[in-house]
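Input: structures, listed below.
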Structure 1
Amino acid sequence: MAQIIIIDFGSQTTHLIGRRLADLGVITEIIDPHNALKKIKKDKTAGIILSGGPSSVYGKGAPKINKEIFKLGIPILGICYGWQLTAYMLGGKVNPGKKEYGPAELAIKHFHDLFHSLPDHTRVFESHGDSVFKLPAGFKVTASTNGLKFAAVEHSQKNIYGVQFHPEMHHTQKGNLILKNFATKICNLGLKPKKIKIDSIINQIRENVGSNRVIGAFSGGTDSAVAGVLAARAIGKQFIPIYIESGLMRTDTIKRIKQEFPKILGIKVKIIHAEREFMDKLKGISDPEQKRKIIGRLYINLFERQMKKYKKVKYLLQGTTYADFIHSQGTKRSARIKSHHNVGGLPPKIKMELLEPLRYYYTDQVRQIGLKLGLPKEVVFQQPFPGPGHAVRIMGAINSERLKKQIQADQIVVEVLKKAGWYNKVFQCFSIMTGANSTAVKGDSRFYGEVVAVRIINSRDRMTADWSRIPNIILEKISAKIINQVPGISRVVYDITSKPPATMEWE
């Protein structure tokens, strides 16, 4: 069947392009630019998408494609770096250093084909360090933003299109429609949406595991809960879920592990207390990458100790999702954003094979799977919490005093939002011990203490996020409570940065 080829230049969202098209019912294949021309079969390729990427077209070793691809007569859509490369290879010019990150308003001039049925103005998300400033011959502008004249272009005779923003990102309002238009109106493909098949995932786990046993890295979060239920349904008591109490989680986590999850899994969760070990290992460590790797390695070390207590343990189950995978440099040309403790933070050699049934799913898809499995909505839609826990929400070195303050401030954020009816309206909310100090006045005296930041965001798949417009009166309550109840805090600030350019967490 005809498909769309996606040439991967290392974007964090290359796989997301494929996922958006798959949701529409389009068959895709992601390939490396090296020898891409040989991999494109004209009779089976209805369209080509050139992804974004971290490189500059002028950079040494920047990935490129054979120019003959542009002569195949197959419709092409260049996204971000993919558009810059198209312009560069066809005689246009790219401006290094023209940086734009986050939301922008797209003003559309031409509505046929790519922008069919879109409004005059729509919100898009940008994340680029270069931009095109001279068009190749034959191209015309179809849309612009305030900061970017050539935000979208086309060469209608050659069926080549370019956009400087990212239609695959959830926070690009009409991004799915743009990709749908490319697939249907430009590539002439029909759509047949596919559904996630739970039975196939369960059968795959059963076939992989065989008669062996599986230790489950169980945190009680949505990802580990869904992965755990899939494993329990597949292999029953061959699955051994283990929760490691690091002392870095939210205070109600261990209570929920004991009370809720034996019923949900049908298996009792084993609890290992390792608070002291985590604090000892993290003592004096300020670098966030070091923190993540120390935590990842210690988790593995603790699981390997448990492995010795059981016979025939071959696998370690993790709730790794695609967002974890890609941020930890999941593809050949992508940049490492951060080493997630369960991917890039793992030691090079471990004694168990990884079993990751959610590795190629995003958060919203994991939630769909959870609902289909019959998990309670409060588990499926709970807020994500990072595996390294509060360790990556304390800037700089961690000690017991700062950890206590962070846990207290975080609880205040959660409790105030719950009382105001806002907790379930946002994707994630938390406090950050910033490590910055400022002057304040407390009791008519000068006080010099740490600044706490509050981050509250909305997201669908963790690949993009926008800051939540919380009513000022609620933010005021959060600030007042933290200042008055958490010792040593001088002021509270609210983080209003989207992703991109920011990440979800500060570290």
Structure 2
Amino acid sequence: MNVEQAPGPVAGQRLKPPLHAKACATFFLGFAALLIAIHLPYLKLPFHWDEAGQFVPAALDIFREGRFIPRSTVPNVHPPGLMALLALVWKIFGFSILASRLTMLIIASFGVLFAFLLAIRLARGTSGAPAFAAALFLIVSPVFYTQSMMVLLDMPAMVLTLLALLLFLDARFAACAAVCTALALVKETAITTPFVLAAWLWLREGRRRQALYFLAPAAALGTWLIVLRRATGHWLGNEEFAQFNVGAALEPFHMGFAFLARAWYLFAADGHFLGAIALFFGWRLLRGKEWSIVLLVAAAQLVLVTVFGGAELERYLLPVLPVLYSAFATAASIYSQRLRLASHAVLIALLVAGWFWNSPFPWPYEDNLAMVDFVRLQQSAAQYLEAYAPGARIASAWPFTDAVQYPDLGYVERPMKARKASGLHLTEIADLGPGSFDVLVMFVNKRPVRGSIIDVPLLRPFLRHYYDYEPQASPEEIREGLGYVPFKRWERHGQWIEIYVPEP
């Protein structure tokens, strides 16, 4: 099949944008309306996990005290770009969960628009309106769906990466470097993007003056690291963060497992295997200068967030997903119209199913609506204790202890007393000391490995070492070891939370 290759930009040339400004505005409003509509039930959802533990407290420190090195949470390497933006929004509209979630949805809407515009460029000359398919794949992707409303760094990083690519492909190198500077101040791992773009200009096109523009992102990130080092004594903010995300992550077995997990997610999970089949037959359509640049940027980001980062979260791949979905949609142009529509329809159905269906692998709750179940369960227990035991000393583990201590997170109206155990194993709870708490709250904080597809003897020591996949204290252990018995329990789609009280 012959496919017309779009010419790359040449020196001094500004290519005609794929859509006029009015059309872009129309598409943006449409994408924003759709995203807000499908998230309406969750616009006031209390903050979840890393939102509550890192990014919202850090943003509140900027909002209330002008502190860019957090005081309310442990500082780490993450730059303050998103947190500063949220603080500005709160200055204008007041602090609220609603304002926070709407801000993130607006950012995500720009992401869909930029992904759509990029797909138009990349799929030029192919049939079947692949840009619409790519945008729809992104919107219904389970990770994008949940992350688009969450106060986390990866969605803004995706948006700025896409905008940088669009500007670079239009030969607007100074503007691209400016966007990359903002990108580096949102997510430190995104420094790969300006590095790849500078290397392309320097090595492939000989545009060394323009390549030097991309020193600005490195200078901005370097300045942040110096400020962080002076304030905390650590280049990455704290020693524990550095060890978990760099030291432990570089061990060979961990890296091998991480790359296998990435490959499974990108080319098999949530119906992605259908896109992988299309890539197998239609990879020849992904040729030309523009595809080379975009794929290099995506590959560099993929490698960096796979090699570094102890948690290996799927949200780190958000900047890669628009490129992946553009590739799926473009490669599928080799199919007949009927086969292409059928493949797209099944992929979309499987992606939507992924909102609700949990993989046999122990992926994080934030990858789909399991995140909502987790938050609602924590909210139910917190509100019950606030209503019926407001003065009780509550023993539990993070994040429930923060949920009952800090009303800003959306779980309670008044702060309550909490004793934080390092985990939910019996010894960790017992370390709090006998008689130091009145009630104990147990919950399932990660999908269990026991009985899953990776519950095999070879992997058990690895999972215990890196991911703490050890069974929590059982009711029998809690009764025998601590003298507490179950009192009230809530369940949602396989997750649960339970209040224990002293045995009569």
Can you tell which of 1, 2 yields -16500 when helix-only ellipticity at 222 nm (-39500 (n - 2.57) for each DSSP H run of 4 or more, over all residues; to 500) is derived from it?
2
Taking 12 as the value of relative contact order in percent (Cα under 8 Å, 6 or more apart) derived from one of the structures shown (1, 2), identify that structure.
1
Looking just at volume of the Cα convex hull per residue in Å³, which of the labels 1, 2 belongs to the structure with the highest value?
1
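Every number in this text was worked out from the coordinates using simple rules, so none of it is lab data. Because the structure is a prediction, the values reported are computed rather than measured.
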